[in-house]
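These notes open a run of structures that come right after.
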Structure P
Amino acid sequence: MKYLVMVQGTQADYEAMSGKGSPESPAWNAQQLEAMYAYMAAINDDLSETGELVDGQGLAEPARARTVTLGDDGKAVITDGPYSETKELMAGYWVLECASLERVTEIADRVTRCPQPDGAPNYPVVIRPIMDGAGDLC
């Protein structure tokens, strides 16, 4: 079965990782950032070795996002970057092929334990089964 495993974050979190803390997210130092990247790389390496990793990527900060919606006139309405009231957005993902929901849940639990500075927000790791083109689960 294939699953999409998503981690979340906010623009403030991305800024904190570049050293600009806020009341919502304390500034990260170079060692904390390096520890986070090493932790995630170890997860990716382990998933590659088990053959469960299909794809996985971190995403650019929300300020670099573009939203396209359908306007009342039937034309596209394009907005760059998040609105100030935007909350958590997907910060990264893995597409995994795992034998069971229990296995992918174990992996998500490991992701939640990623090192971060004290006081940094904790977000849930979201697991979604992937459906094939016929509407069946992969």
Structure Q
Amino acid sequence: MEDSNELIVRKSWWDRNWKWFVPTGCLSLIVLFGLFIAAIFFGVTSMMKDSDVYKETLTEVQHNKVIIEKLGSHIEANGMTSGNISLSNDTGNCDLQIPIKGSKGNGTIFIVAEKRGTWKYSVKSVYIESSKEEIDLLKK
């Protein structure tokens, strides 16, 4: 019988585990990046929806008899608000498009405003999709 004193070379952790570690690490980075982008998106969207311009205009639309006649009752936001709003102390500007729906149809609220202490609206209107009509909320 021969005495065998062979040296057994054990593979390093990386050599044994790279096949599962690399795809898992890459997938984790992609998921984290996606979550980061989603957090930014929902943060910006909620900032727009929490603004006083958004809330006041939506409330005004919900109580406007002409718009209720065109879109029906229970008018609410419908989908993703787009545009931008920027505030700095008592100044800022706003350009928003808010999709809305009622029991009879859909529409879009358009708001363009500038803030210097209080909001001054240059555009505040509702576009009714079914009749292609625009209702100016600034005209009383």
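Rule-based calculations on the coordinates, nothing more; no lab input. Everything numeric in this text was worked out from a predicted model, so none of it was measured. Cβ atoms are built from the backbone, for glycine too; each structure is taken alone.
Thinking only about distance in nm of label points 7 Å out along Cα→Cβ at positions 38 and 70, which of P, Q has the largest value?
With respect to distance in nm of label points 7 Å out along Cα→Cβ at positions 38 and 70, the highest-scoring structure among P, Q is P.
For distance in nm of label points 7 Å out along Cα→Cβ at positions 78 and 118, which of the structures P, Q scores highest?
Looking at the calculated values, the largest one is P.
Ok, one more. One of P, Q was used to compute distance in nm of label points 7 Å out along Cα→Cβ at positions 46 and 102, and the result was 3.1. Which label is that?
Here the read-out was taken from Q.
For helix-only ellipticity at 222 nm (-39500 (n - 2.57) for each DSSP H run of 4 or more, over all residues; to 500), the calculated result is -13500, so let me know which of P, Q that is.
Considering all the candidates, the number was obtained from Q.
Among the shown structures P, Q, from which was the value 41 of relative contact order in percent (Cα under 8 Å, 6 or more apart) calculated?
Traced to structure P.
One of P, Q was used to calculate P(r) over Cα pairs in 10 Å bins from 0, in percent, giving 10, 29, 20, 11, 8, 7, 5, 4, 3, 2, 0; which?
The value was obtained from structure Q.
Moving on to the next point. Which one of P, Q has distance in nm of label points 7 Å out along Cα→Cβ at positions 6 and 110, as calculated from the coordinates, equal to 8.2?
Q
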